[in-house]
Structure 1
Amino acid sequence: MSPVKRRTQVIGCAAVLLCVCAFTQGDKYFQMAKSLDIMAAVYRDLNVYYVDSVDPSKLMKNGIEAMTQSLDPYTYYYGESDLGDLNFQTTGKYGGVGTAIRKEGDSVVVTEVYDDAPFYQAGIRPGDEILSLEGRPTQEMSLDEVSDYLKGDPGTTLQLVIRHPFGDTASYSVVRSMVDIRSVAYAGMASDSVGYVKMIQFTEGVAVEMKKTVEKLKKAHPGMKGLILDLRGNPGGLLNEAVSTANLFLAKGDTVLSTRGRVANWNRVYRADAEPLDTHIPLAVLTNSHSASASEIVAGAVQDLDRGIIVGQRSFGKGLVQTTRDLPYHSRVKITTAKYYTPSGRCIQAIDYARRSRDGSLVVIPDSLKKDFFTRDGRLVMDGGGIQPDRSVEPHYLSHVASALEAQHLIFDYATLYCHEHPTPPGDSTFHLAEADYQAFGRFLKSRNFTYKSETEMALDELHASAAEEGYAGKIAPEFAALSRTLAQSKEDDLEVHKPEIVRLLEMEIMSRYYFQRGRIRQDIPTDPVVRTAVHLLEDQAAYRRLLSPPASIDGQR
């Protein structure tokens, strides 16, 4: 073929390709315009012809929410009235009274009061029942409606009626304020030589707060030779705060993560661009299945750069980045715009939201499709399933009796009684429940007619049902009765068999009443198996170094 013919053919192919691309893009915009026309027509006819009156704003909001929810859980529309929720996610601040509540039947019970927030200053405490808000009985409200009443602009006043568990009913006039949920929930020492910091979210300014916290710990404890960063249960937050937090422990210039999406101009490599706080102190990051997003950015950078060890359970596996965009009429939309990649190049996203199974269920990336990556020093890590810990610690599951006590709020209710009978706070250190108080707890349970089904009883119920279906129930009735009596007797011993676990739950709940969230965390540190494992590894430098060393190859070279 002559050069002229070949060039002509190439030009012709390019022209065809351009035409196809133009047609494809044009066809896409045509489909968008067509769909918008159809949607507008349906919207108009529903407003005009539907048998009952409809709220146009609510109807459209439901349509937008259905559209975003079909993509992934993180793409979300915020109407003007929802912007406070978005602001809270990014700042940790909101206008309100500073409380957590639960609905129990027709009752609305205060479950937590934040330190120095309006409810606390007014004398309202956990266990109090909210009877009415602005003259409206709460028994006719949903939990969301109650929350809407409690939130509001700082400086506004809320009228409410409270029933105290061991006192009278009283009216309150509470002035709302800006409530700040501290992202660094607690800092202290997990042992004589190991510091501990608990972070619950990555909101604005948390990296600066974290830096000050660690500096304060090091100054107060000059013998500190290791640090635990507890990110368990931390759902994430702001990407830049995750980068800045990781930067505290990484050398300047280190890559923390990179992002890639459809908009090439938005792709970016994030590096540690500030001077670090400490690049040498042995570091352990704690994760579990609820550590997500920004938490995984920090854990992934620490692991991939061999800066520290990850202890606990596999993290959630959210490798997606969201961008918030302004919309008309004071509304906003948060859109998933990219995936992020840890320094080794892996994406830890565990669920493929672009695909669904035939039954419509989500697709979890299987192990067979996960790829190998390597840390800076050559340790094997994998993508597609969160951050795998360097030292796994099995999660603790409550016994059936402890789960029942929690579910029936009896741990909570006894803590309310205990604090009423012991108004003076215990010392600001680890608390030990007296044996007499545990015996009092047993009497309290009897007064509340506490009952529950053990796992064996549930299995026996299933067996009894199967026996009845097959016609054997009558023949083995005496054996069932004998088993039931034996199980009932065994259950009476459960409070003693599971005493250490139940005492731990009681002590944590009681300490939270005197010292808020920090009291609960501090009380748990000495018995938390994940924390204890991390302390052991940080104090045993040989074990710590072994976890950070790549496995030896066949010829003994690393």
Structure 2
Amino acid sequence: MRRLAVAAALLVLTAVPARAASVDLPFTTSDGVRLATTISGAAPLTARPTIVEFSPYGRNSGTFAPSNAYNFLLVQIRGTGDSDGQFDALGPRTQQDVAELLRWACAQSWSNGSLALNGFSASAITIYNSLHLPLPCVKAAVLKSGTFELYRDLIYPGAINNLVPDAGVMGLIGAPALEQSPARLQRAPASGLDTLSGLLGTGLNGLTHDTLDAYWRQRGFQGDVNHLPILMIDGFFDVESRGAFQAYQALRGDGARLEVIGAHDSAPKGTDGGVGDMQAWFDHYLRGAALPDQPRVRLWMSDGDREDDLAGDFVRYDGADWPVPGTTWQTLHLGAGGTLTAARSTPAARESYPQVSSFALNSDPYNTAIAGGAGLNALTTAFPVLSDMTVAQQLGRSYTTAPLKAPLLSAGPAAVDLRLASTAPQTNLWVVISDVWPNGTPHPIAAGRLNSDFPRIDRARSLRDPQSGAIVQPYGRFDQRDPAPLGRARTYHVEIWPIGNRFRTGHRIRLTVLGSSDASKPSAPALDTITVGGRSGSRLLLPVLP
């Protein structure tokens, strides 16, 4: 039940308030499938700039309420909500629907020929996946959260199946489709079977396609022929946080901006979560208003703890790009007995821990954050041990710096080069970075994960430290398995998702290696052994802002 509760909290969307005028307008695609759409705006519905959102979550699932200067078109994608057809997990047919529907919308009487796209999570993923197709009349987009590559950003991060979010997504998509089944069966009996088979097939495909194959490549970014200026909004603790950072790096040449203020993980108290900047973005590109003079990258960083960040205790930092120009990566070596230091210790040592599932609320900050708005934040604030690493670290191996003599601002991708052997043919590598306060409490602020069957990386697509040349954001090769021989150590490059935190004076930085989160598909019980110290010992590459 606990897992189901967490999954049900996934991708909670803010419904668009009712507008003065609202009309349902079915649209028929080129293959004959009926899509449900709703156009709303100030009465009367006259020609205006129109913001379009494609959603799998049924009626009233829009995630932004624009001013009365705009109309808003909500499209329920095929096989979901009130729409007919088969859900294809935001694949090629849905992508084609996006292009066809936008062409139709541009010519309607309530459109002045200028369209923009809005998306949050699944509706943002739909747009990222469709940018390789011409999108008629679209001038700009605001995409909040969402994956750039569905496989590595949500469903299989580090090639480890993210079971709870996967189930949560399917549950939230399936519920409105099932609710609408009676009306759909009356209107088009055959469509009911299409909807059911599409949802079941998507769930099955998500489990059977466990490597990064053609199925997943069709459900990720495939290029952008539209060159849209996109405002990307996300949070450092978001369940899909990696996607926005990757999207910004790929699309910054077209005028993209990145605002890391919060998404599924909620926004800090005292902020608007980026709503004002979203409206300004649309006003500029659809109505010609001046765009606020802001840096291209704006960061709201935690100050040692996720819950305190949401309560308003955050650190602001701006930059001209991502990673922020001038960022350096500090190398911290894991040492025998739990040290984490700039100097490599000698001789080499080997330290073991059991591969057993760890409590997700401790070791999985991204999946923990999505349940915060459902009441979990109040619970973890009242009982901090539920979400800090005090309990979970007992079953892993922890490596800790000395107390910091000055504050350290850390923002950027990070990596762990982990030298490891296992008694099992496959094991899940799971690492957590914590901010250890002077009272000894470790607060998790970032994590990385990797299936040991995938040790190889694409060096051409990996990010290197421009000073040292070290790979600081490894781009894993997840297309082909390469199991390790039992008990043989090899080095794994573990990507840690973007971190944004200030470690205060007197605080310590801790890296914990432990069993994978119980929100993920578990690996077989095993004894995993880390090599520390010596020439081939494990190390952390931590970003440090200028």
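Bear in mind that the values in this text are calculations on the coordinates, not laboratory data. Just so it is clear, the structure is predicted and the values come from calculations on it, not from any experiment. Cβ atoms are built from the backbone, for glycine too; each structure is taken alone.
Things worth noting here:
- Identity of the structure behind -13000 (criterion: helix-only ellipticity at 222 nm (-39500 (n - 2.57) for each DSSP H run of 4 or more, over all residues; to 500), calculated), options 1, 2: 1
- Identity of the structure behind 6, 20, 28, 28, 13, 4, 1, 0 (criterion: P(r) over Cα pairs in 10 Å bins from 0, in percent, for residues 151-398 alone, calculated), options 1, 2: 2
- Source structure of the calculated read-out (distance in nm of label points 7 Å out along Cα→Cβ at positions 135 and 319, 5.8) within 1, 2: 1.
- Answer label among 1, 2 for the case where distance in nm of label points 7 Å out along Cα→Cβ at positions 175 and 199, calculated from the coordinates, equals 1.2: 2
- Which entry (1, 2) yields the derived value 11 for relative contact order in percent (Cα under 8 Å, 6 or more apart): 1
- Ranking 1, 2 by mean count of other Cβ atoms within 10 Å over residues 119-126, the structure that comes out highest: 2
- Given 75, 49, 46 for Cα extents along the principal axes in Å, calculated: source structure among 1, 2: 2
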